[in-house]
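Listed next: structures, encoded as structure tokens.
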Structure P
Amino acid sequence: MIPLSFGDIALLNHLLEERGTRYQVRWKDCFTACLEPPGECCFTPELQREALGLVERFYREKGLAVVFSPDKLFFSVKRLEGPGKPGCPAE
């Protein structure tokens with residue numbers, strides 16, 4: 001796993017707010033963050049998909065893959081592997 005940066009978490013929170021998802025990213029430890037959902041009254045599967053996708057795209061642009069916990073509340077990042085890795089031709 002790759003250590004997370006406070007700068008990335010701050011930028012993710014800005015992007016999530018800008019898109020109106022009501023999700024927030026919280027620091028858990030140097031390798032793990034929490035994707036905190038909105039309250040039950042505001043939670044929808046569509047907002048969850050949008051928030052998860054935003055986090056995945058953000059890190060994919062940095063050449064990293066997101067690994068979510070089974071409940072989708074926590075995530076870590078690792079280096080992309082294989083043909084999807086930026087800058088590498090598809091095999």
Structure Q
Amino acid sequence: ITVEDLDFSSVAVCLIEVEDSNDHSPAFLSQFIQTNPIFEDVSVGTTVATVKATDKDSDLNGKITYSIKSDSDPMRQFVVDQFGHVVVA
């Protein structure tokens with residue numbers, strides 16, 4: 001950046017850092033997940049499915065968080081971990 005008047009000028013270096021905006025939605029890699037049959041006596045802690053999503057944003061804007069909507073599992077029989085593993089609770 002240069003600033004000038006009639007007789008003098010001065011120069012300063014300016015670093016402009018562009019940060020990512022949160023402009024991409026996360027997307028599942030597969031819209032349909034097919035699993036093996038799940039029996040009612042399956043052990044707690046058993047992984048029954050794995051989901052995977054990506055987000056084109058970078059840093060914290062691209063961080064994926066998985067969750068199960070409470071109204072889709074009102075008995076809270078399943079949990080999903082940070083890696084997308086759906087586990088019997």
Structure R
Amino acid sequence: MRGGTHVSAVTDATFDLAAGECLALVGESGCGKSVLASALLGLLPENAQTAGSALIAGPDGQPPVDLLTADERTLARTVRGRRVGLVPQSPAA
């Protein structure tokens with residue numbers, strides 16, 4: 001919330017990937033790529049709000065993990081850099 005105004009940075013994002021598939025977020029500057037990736041990795045500021053679900057198959061046959069509600073420990077140990085990665089845009093680009 002900036003100045004008491006609610007800002008929806010990304011709405012209605014939907015992906016369906018099969019095992020082994022990769023997804024790249026591409027688009028115009030300011031369209032929400034970084035916000036979406038940060039939300040999926042649990043890297044948004046504490047005052048940010050997310051809605052919906054983002055399920056990824058659990059490791060070793062365990063139940064799926066919802067990336068939007070998973071705790072920091074789960075994301076750090078089983079998701080970030082292992083199953084989901086983020087390559088930030090170069091500021092020099």
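Read the figures in this text as sums done on the coordinates, not as results from a lab. None of the values given here were measured: they were computed from a predicted structure. Cβ atoms are built from the backbone, for glycine too; each structure is taken alone.
Brief remarks on what is shown
- With respect to distance in nm of label points 7 Å out along Cα→Cβ at positions 18 and 50, the largest value across structures P, Q, R is given by Q.
- Structure (P, Q, R) behind the derived value 0 of helix-only ellipticity at 222 nm (-39500 (n - 2.57) for each DSSP H run of 4 or more, over all residues; to 500): Q
- A value of 0.20 for FRET efficiency 1/(1 + (r/R0)^6) of positions 34 and 58 (r between Cβ atoms, R0 = 25 Å, to 0.05), calculated from one of P, Q, R, originates in structure Q.
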